[in-house]
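Throughout, read-outs are computed from the coordinates displayed, never taken from laboratory work. The shown structure was predicted, so the numbers you read here are calculated from the model rather than taken from an experiment.
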Structure 1
Amino acid sequence: MLRGNILSADGWIHGHLSIRDGRIAALDGEPVDPARNRDPYILPGFIDLHVHGGGGADVMEGAAAVETMARLHARHGTTSLLATTMTAPRAQLRQVLGEIGTLVRDRSPGTARLLGVHLEGPYISPDRLGAQPDAAVVAALDEVLEYLALAPVKVVTLAPEIAGHPAIIRELTARGVRVQIGHSTGSYDDGVSALKHGAAGFTHLFNAMTPLRHRDPGMVGAALAHAEFAEIIPDLLHVHPGAIRAAARAIPRLYAVTDSTAAAGMPDGAYRLGSQHVTKCMGGVRLADGTLAGSTLTMDQALRNLVSIGLPLADVSRHLSRHAADYLGVTDRGRIQSGAWADLVVFDRALTLNATYVEGETIVQNAR
């Protein structure tokens, strides 16, 4: 049984919850202002829909690497995630997706639940690669459907301005896949049109897309004016705190992602991001030319970062869990209520993570 200040689906309560067979069996308490006592915070476990690696392992290395990554991030509060691929040749993507597909059915002890795949590329603009390898291609339906048959692809990032991609957006949306706009040179009008075709979100908002200018609002303007959902990287390197706050006011269900790499949880040094060589130093990860190449962020640090820029803890929790669950249409994760999976995080009053519970399994966090 867990006791403390619980952020339930209906708001803060001071009370307790019990767990049975991996789910929340009972929840009881009275409404509370959590600032009025010194008990720990019990929040929904974090859901990361854009994660490339961690603990020295990169998703593109296959199944063993994905498990290593999922273990590292569980120790930092992530209870479920999407393994996120990089732009790569078709044969390599087929192999990696096939391996990931076998992992989704069962969860290894000590790891976050793998919900599926975020296919980031290869259907992106060659002029907005960011840290993606220079191997972008135009989407072909037969190829996309092959990938969907190999693994549960939940999210696909693509550039909507490329000829033929609006039809791909419609087809994927009809099949229940969330299409995100990202790595794009598209205009404001391209963004609005993509949303009308069924695109549902924006990949690492502000990064690798056309910026907002007052006479040329770009893809960022389309997101701020029209999006219900978008992901953002709150490592305070990718996006200025003021831009994060602006996005949180404009986009009703903005959700945080780490975009983390193999370097997350590791010392400074050389790592891989797909086929790219990257270096971790000064709190970030970069290509040789200085381009940001993912991050070293973990979700517990994302929580502390968002609180540090002035967002209330309850709102921060929703940015880290509920909104991502809602985006995927998952109703039994990302919230604390009877019958939901017991995916939980416990923080002390200094916002140090004390424990993660993944489907009821206790994972103790010993260090940041």
Structure 2
Amino acid sequence: MKKIMLSLSLIILSLISVVVVSCTPKNATSAPNFIFKPAPSQGIVAKLGDKEVTEEELVKGIESDIYDAQMRVYEIKKNKLRAMLLEKLMMEDPSKGNLSNDEFLEKVISKGKMPTNEDIDKFVKEKNIPREQDTPQLRERIKAFLAEDIKLKAVEEWMGDKTKGKSLEIYFDRPERPVFAVNIENGVFYGPGNAKVTLVEFSDFQCPHCSKAALTINELKKKYKNKLRVVFKTFPLPFHSDAKLASEYVLCANEQSGDLFWKLYYSFFENQNDLSEQNLRKLSKIAGVNFPKLEECLSSDRQLKSIEQSLDDGEKAGVKSTPTFFINGKLVSGALPTAQFIEIIDEELAK
């Protein structure tokens, strides 16, 4: 029988990096003399003369890089396991007959479903693809992408049905997210201080992924109510020319009320394609901000110190891009699907 190859794009989502080894002249003498041996005591990873290097010193500042690398290894293992399970289930299915694995996948599991023009239009709209870039060539690429997504979801559903009522025990560990102590003193808060879960958000008002994450934050606020405390920390990136001023506006609005802050928070993300000062003023007036108080705050520059503090806090906690979140200190990078946030929050609530 034809084996299911790990290169099937609908199953294998992770990339395997290739290590390139270079040649070194035999007479090279400048390289350090590395000697690999068991550690003299727990927690020690290296020693130069009488100077010891601890594990804590080694990983400080690269915690998220190590976690990402460990997750790639974990995903490779998990995807191989999923491919093996899929093949086993297909072989046991009485309707397989003489169909090859690929034919069974196409005809029985995904039932030949393909994306419609409406699906492609929806994708173009959701991704805010400019009209001039909406070409036949691009739409073909989108169609191929959506077709693979349809297959992946069909495989998930089919495997779920086939394994219903059965347990699959896995004996390799999922990597633990690194945990950081994040300073939240100058953040903007939503929710009670005694909530069991605190979600800290570092965000930039001109970042497209941050605008998507803002919708996720809204869903989480509605779902968990008093169980969740949300802390906003502004992190305007240097190449976003209007993000810092937008941050000033929302922080000055927060001096008037938290409700005004969250109104502008969502308004600025909805209108992030135009965060010019003129439009910031317009949106602030629509939100109902007391303008004399807002202008006094802006002219004083007092919120600039808060912005710089947030940038410093983020860098110390390992923030390298936006959006970045910390759920009870656990690092979560990027605008992940809401379901993944829910999974992490539910784990924290269950503790």
Structure 3
Amino acid sequence: MSTGPSTFVPMTSIQDLAPVRQKAHATDRLAEIRRLAPGFKERFAASGQVLAVQTFDLISLPYPSRYGLLNAVRAISPFMLITNRMLLIQFQQFGRIKNLLMEPSDVDFGHATPFFKRMSDRYGDLVSRHVLSTRHGTVREHLLRVGIAPDEIDYVTFDHLHTQDIRSWMGTTRPIAGRSDRPLEPYFPNATFILQRREIETYQHLHPLQADWYIEDGMKDVRTDRLLIVDGDYYLGEGVALLATPGHTMGNHSLVLNTEKGVYVISENGISADNYSPLESEIAGVRKHVRATGAEVVLNGNTLESPMDQYSSMVLEKLIADVNHLNPRFVNVFPSSELTGTWIYPGLSPTFAHTAITCGELHRPARTYRVAS
């Protein structure tokens, strides 16, 4: 598989957190995070702000409660509801306005995830897709509504590739059986797809404990001419960074945004504000668990690839994020899939829900606007 796009992508490597990865032991890595995160945050906050951020609800669906708040929640319901969201970010990169999409999940094909396929087989397709889950809108519908054309998207990334089928977005080199009689043209023809090397390697070598959450053919025969495989941490533009945050998956990375409402971190290492501020949680069992264990975060743990690294990554995210301007008991770690309250799963509503990020005003179309150098 190609290691980068054919065109030059002006990204800047971040070395602030490099000493963390040089430590052999998880305890030492956590100590380095505590030492280095404040300095990185200060420098990042001085790097400029993004121009605009909007979030879009894609789908709400059931998720095992034993995973969402690992070992901490005490609830009768085996499931909780999470809402998957896409983010559109506009930012300046060397005097030009760029569009970044994070987490554009193809909800039409996400049901092929083995875990959700088994649920559909158990409860029936009608119940699984229209009773247990709610579709709010597709990537195509949301972009059309805000007036951003597919060829105006410059970058696409995912925090990790659980439940993702990205063949429609990247295009394929061969037809997809049962879907097309010819190779797919990329829906985002000008976008560079940014993924961590370890996430690509995971997809190519799935362990049985990982396979339940990856769509087996979700990257089969994708075009790689605009795939950028990265290792570590990078600035993408003013107020935008990608940080490697291994744990939930070893190829996980988090998006860091400096906005007019403070610094946000976008992640699925946790699925709620409660995961990051568990002592403030009103969900039964969470406060008791962290008081008993001394844990300062609660993991989102459906594959448990590296719980200690995930814990450290969540501490990093929490230290970088600003205090939330609406509720200072919580920080601006915005889950890309967020716990959502519903009567169907009583006792499993978040204490505080971010729900959306709306900052600035989108430029439409982005390519007709230029910022003076």
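Structures 1, 2, 3 were shown, and log10 I(q)/I(0) by the Debye sum over Cα atoms at q = 0.08, 0.13, 0.18 Å⁻¹, for residues 106-289 alone at -0.31, -0.84, -1.50 was computed from 3.
Of structures 1, 2, 3, which gives 138 when volume of the Cα convex hull per residue in Å³ is computed from the coordinates?
Source structure: 3.
Which structure, out of 1, 2, 3, was volume of the Cα convex hull per residue in Å³, for residues 154-201 alone derived from, given a value of 204? Label of the originating structure: 2.
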